[in-house]
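**Student:** Structures follow.
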Structure I
Amino acid sequence: MYIYLYLNIFTILFPLLLSFDRRVAFYKSWPALFPAILLNAVVFIAWDAFFTDLGVWGFNEAYLTGIYLWNLPLEEILFFITVPYACVFIYDVLRAYVQRDLLKPYTKGIAFFLVLALPLVAIFNIAKLYTSITFIALAILHMVHLRYFGAKYLGRFYLAYLVHLVPFLLVNGVLTYLPIVWYNNDYNLGLRLVSIPVEDTMYSMLMLLLTISVYEGLRQRKAVKQYEPLAV
């Protein structure tokens, strides 16, 4: 039963097929998207392999193809390609079809709350590595994003994050309910959204914010280069 592989296919199938929608034309963003996904994959695959070695989480072979790279199943490697692709697709679709930046008035408040609150939770749960590392990393990434971009993209990002929670709960729900991926509660808060550790919501935000920050940075750099010859 290759359920994890099927979940990866399900995750990317519709975003990939709809990448050629005329209004969104997501395929035109691939030159910025693929490097962003690659960097994200390098970071999170290394993190994943380390946590798997520690026993923070693991995988149920009954739902896998049995193909491994390092200590990770092939499906887990694919996860760091299919999920960021689908999430950035959601981000661009919302930007194309929702003209107003709905969360812009609340962006700085949300960002500063996360920057302050997440490290506090991490400090009081420092030995719970999934909690502490994820929360601190997300707070730091917010600070880096604010340093380089200000709040320019965060309103759109938070909206995409909220919308992505619908497929996130579906896919992650299957992964953790069967379970295909199991978690050692010694390393997390032990709080679950049905079967999903609450840390997964912040882990997903971290992964999405890293991808979109690099993605927007590359697009911004390209726009500047295209403008420079016109200014000469």
Structure II
Amino acid sequence: MSDNVRVVIAEDSVLLREGLTRLLTDRGHEVVAGVGDGEALVKTVADLAAGGALPDVVVADVRMPPTHTDEGVRAAIELRGRYPSVGVLVLSQYVEEQYATELLAGTTQGVGYLLKDRVADVREFVDAVCRVADGGTALDPEVVTQLLSRSRKQDVVERLTPREREVLGLMAEGRTNSAIAACMVVSGSAVEKHVSNIFMKLGLAHSDADHRRVLAVLTYLNS
């Protein structure tokens, strides 16, 4: 998404909230609201919806007041259910597997989970915000790695070759075929062949390509 993105930021640290706001506004995006807790986040988005001005994406800390446990991610999950068109990107100090799994349950469209350290890479963070706002996926590589560490003896992903698993892992991070090709230093046609094999081995019937990518990633993350 190259156009202006409208963002609501939920972060109880005023310093970090202002920093995120500056990062986004300096690159031409609009932060329509900044709040410090989950309840305020839900109310703010509801007020914007009532005025016909839903944001494109919400960026929320996993842990916020009053208990600093799961207020942020709970608010994010509630917003995903109430406003499916709004992308949700959560930030966490470290990987919290349960929260990541709940956030990704059912779909990986318009959703992201990044570690706060990733914000230090400004370009990567802003790209992630835009990708989620546009209905894409932005998963921290560490989140993917930890979720995939769970295995079962009859795991369907075991049917994939190491190279195909690498491709699927990059798909889970939200990368396009061209980005995967650049990362793996292979041709676009080679990536397309791997993706086709992945769909076949995971038993995903021919349908909309984006839909099959989502199903493939969900299979991978839930394995």
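Taken together, the values in this text are just the output of simple stated rules run on the coordinates, not laboratory data. This one's a predicted model, so the numbers in the text were calculated from it and none came from an experiment. Cβ atoms are built from the backbone, for glycine too; each structure is taken alone.
**Student:** Given a value of 15 for relative contact order in percent (Cα under 8 Å, 6 or more apart), point me to the structure among I, II it was derived from.
**Tutor:** The value was obtained from structure II.
**Student:** Where is distance in nm of label points 7 Å out along Cα→Cβ at positions 47 and 199 largest, in which of I, II?
**Tutor:** If we compare distance in nm of label points 7 Å out along Cα→Cβ at positions 47 and 199 over I, II, the biggest value is for II.
**Student:** Work out the source of 0.35 here, i.e. which of I, II gives that when FRET efficiency 1/(1 + (r/R0)^6) of positions 55 and 111 (r between Cβ atoms, R0 = 30 Å, to 0.05) is computed.
**Tutor:** It was calculated from structure I.
**Student:** Using the calculated result 1.3 for distance in nm of label points 7 Å out along Cα→Cβ at positions 119 and 135, pick out the matching structure from I, II.
**Tutor:** Derived from the structure labelled I.
**Student:** Check the numbers for distance in nm of label points 7 Å out along Cα→Cβ at positions 103 and 191 across I, II and tell me which is largest.
**Tutor:** Of structures I, II, the maximum of distance in nm of label points 7 Å out along Cα→Cβ at positions 103 and 191 occurs in II.
**Student:** Looking at structures I, II, which one was Kirkwood radius over Cα pairs in Å calculated from, given that it came out as 17.9?
**Tutor:** The read-out comes from structure II.
**Student:** By the measure distance in nm of label points 7 Å out along Cα→Cβ at positions 15 and 39, tell me the structure among I, II with the highest figure.
**Tutor:** II
**Student:** I, II: which one has helix-only ellipticity at 222 nm (-39500 (n - 2.57) for each DSSP H run of 4 or more, over all residues; to 500), as calculated, at -15000?
**Tutor:** II
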